[in-house]
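Peer 1: Several structures are given next for inspection.
Coordinate-derived values only; no laboratory data. Just so you know, these numbers come straight off a predicted model, no measurement behind them. Cβ atoms are built from the backbone, for glycine too; each structure is taken alone.
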Structure I
Amino acid sequence: MSIASHESEHVDAHTGTSTTGHEWDGIRELNTPLPRWWLWMLYGSIVWAIGYMIVYPAVPLVSSYTKGVFGWSARGAVTAELADLQSARAPMVNALAAASFADIEKDPKMLAFARAQGKAAFGDNCAGCHGAGGGGSKAFPNLVDDDWLWGGKLEDIQQTLTHGIRSADPQARAGNMPVFGEGVLKPTEISLVADYVRSLSGLDVAKGVDLAAGGKIFAENCAACHGDNAKGNLELGSPNLTDEIWLYGSDKATIVEGINKGRGGVMPNWGERLDAGTIKALAVYVRTLGGGR
């Protein structure tokens, strides 16, 4: 490869274009400038970029960033829009907070607003655990099956939303499934009572299992919370063991684990994060998902 040569202007015979005077291995470089319109677009983009960096937040710093002469930011714009939305909704939200559930259900306009506001609040705060449609998942209650551990009345749901379940709130719902596997019941007894509990829901149990013995263990250790008929207790949040609805699963291994180690899921106390009107709207919306009893 030869060193580039600098010669006098040369015109390419094939294209009629002047060359730059540079030649490599017999190949001459054509002097073809970029289109003027393209150059002006490039220069304009550079000017625009510099202006953007001055006007809007753009340049990262060590622990912050340049704010821009307009002081605008996407976060600030969203915050302002949310504030405007809250301001527009404030009269109805305040009306919800002041009204009783009976008044809300009698007023079509207020009821429609409560359902819409509750649906939005549910999506923002509750769907992460209970699912977008309230169907729940393992360890997170299904809100559409009309099975309420703490009661399905609007007042019950409001109480649960406001104070939570096993949360730090002094008025939170409380009631854990005890640990029976640490010196209370033997593994064989836990196995027997697990089979007995499964039989209450009509689930298959291995042949030869002494269900009567399991029932005796249940009566002595479990009936105090779940009731003699195993229908549960709303005051304690103890589930009905006969309705074929299982929060953690109905297989024997899962039931044995629950008896052995106990259960005690936590629901946040939303009263510290949401206003009273939104809590009521949530109660109305949640109840529409699963009825109530």
Structure II
Amino acid sequence: MPKIAAIDIGSNAIRMAVAEVSAAGLPQNLKHYREPVRMGADVFTVGRVGRETLGAALAALNKYQAIMKAEGVLNFRAVATEALRRADNCSEVLQTIELETGLKVEIISPQTEAELVLNALSQKIDLTGKNVLHLELGGGSLELSTVLNGALAASQSFELGAIRLLQNIKTTDKDQGLSDISKLAGPALEWLNGAQKDHQPDILIGTGGSLELLADLAVQITGSGKKNLLHRGSLERIVDSLIPLNLKQRMDRFNLKPDRADVALPAALLLLVLIGRTELAEIQVPRVGLKEGLLMAIAQSLKTGNSNDG
């Protein structure tokens, strides 16, 4: 079976998934990799990717190149999202990556990102006949989309990623944090209100590393529940559990890495604000996202004969 790979250069981490393509033309037997290179930390403060961060990104991508070679990957696609979209030195970074690693990285638009994620969701959840409100929470941005009967109806990106929130809100007081986020999220909440007037959602679906992290924390903190569901009450419990703790205490108590322990709280606060504007009590967390959508696109292109060798 041919092997394919997808690389996602995000704001909080660089991720890769390697898969085999089944006889039916679908990705299977996925292997996941994650390197905590925080591209957004530089971009969202000084507007460009710094030398140290670029060095870490090159090391991660060279590691992924070696893995792809060892796995015998025939086709791959590498994309970058919000952090590199916003970086003043984006072109220079892309040139350096290609020169140093051999990887040609494409910057994808929020619309393309939403379409790719929906492609992955459609394989995981039957969206037929449903009105879906989908939120993709990354390190750099929040993408809100409405999906009607399996088709993307509308989508909008907002500068509300977990790293940006970490830099702009107070996370030592719950009420103050919720107030700060509500102000920052004003445009997103207006969009949400308008979307619900047009099509009242049947289900709320959340994707992105922060959603998966919070779903795991919900099970850990409440001692019950499923890792593919995140209830409003669980989000309250997560916030109440994290607020009194410093970063090291969060890491120790919940076995979290530093780049997960710091973004968990702002992400949970944002989700509380967003879900509070809906009539829904839970978020489905299917644990697929951009990488899986990219793999689906590569597999489809192989099936139709329109692919380019990585």
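Peer 1: Given 24, 31, 20, 13, 12, 1 as the derived value for P(r) over Cα pairs in 20 Å bins from 0, in percent, which of the supplied structures I, II does it correspond to?
Peer 2: On the way: I: 24, 31, 20, 13, 12, 1; II: 33, 59, 7.
Derived from the structure labelled I.
Peer 1: Can you say which of I, II returns 8.3 when distance in nm of label points 7 Å out along Cα→Cβ at positions 36 and 244 is computed?
Peer 2: Details: I: 8.3; II: 2.5.
Here the read-out was taken from I.
Peer 1: Let me ask something else about it. Mean projected area of the Cα convex hull in nm², for residues 116-211 alone computed as 8.9: which structure among I, II?
Peer 2: Derived from I, not from the others.
Peer 1: So, one more: Here mean count of other Cβ atoms within 10 Å over residues 76-83 has been calculated and equals 10.2, so which of I, II was it run on? Don't jump to the answer; show the numbers that get you there.
Peer 2: Details: I: 10.2; II: 24.9.
Clearly, the read-out refers to I.
Peer 1: Quick check on the output: 14.8 is mean count of other Cβ atoms within 10 Å over residues 68-75, derived from one of I, II. Which one produced it? Mind dumping the intermediate values first?
Peer 2: On the way: I: 11.0; II: 14.8.
Derived from the structure labelled II.
Peer 1: Here distance in nm of label points 7 Å out along Cα→Cβ at positions 124 and 236 was calculated and came to 3.8; which of the structures I, II was it taken from? Walk me through the numbers before you get to the answer.
Peer 2: Details: I: 3.8; II: 2.7.
Among I, II, the structure yielding 3.8 for distance in nm of label points 7 Å out along Cα→Cβ at positions 124 and 236 is I.
Peer 1: If percent of Cα pairs over 18 Å apart, for residues 60-195 alone is calculated from each of I, II, which structure is the one that comes out at 66?
Peer 2: II
Peer 1: Output the label of whichever structure in I, II has the greatest value of FRET efficiency 1/(1 + (r/R0)^6) of positions 172 and 284 (r between Cβ atoms, R0 = 30 Å, to 0.05).
Peer 2: Largest value of FRET efficiency 1/(1 + (r/R0)^6) of positions 172 and 284 (r between Cβ atoms, R0 = 30 Å, to 0.05): I.
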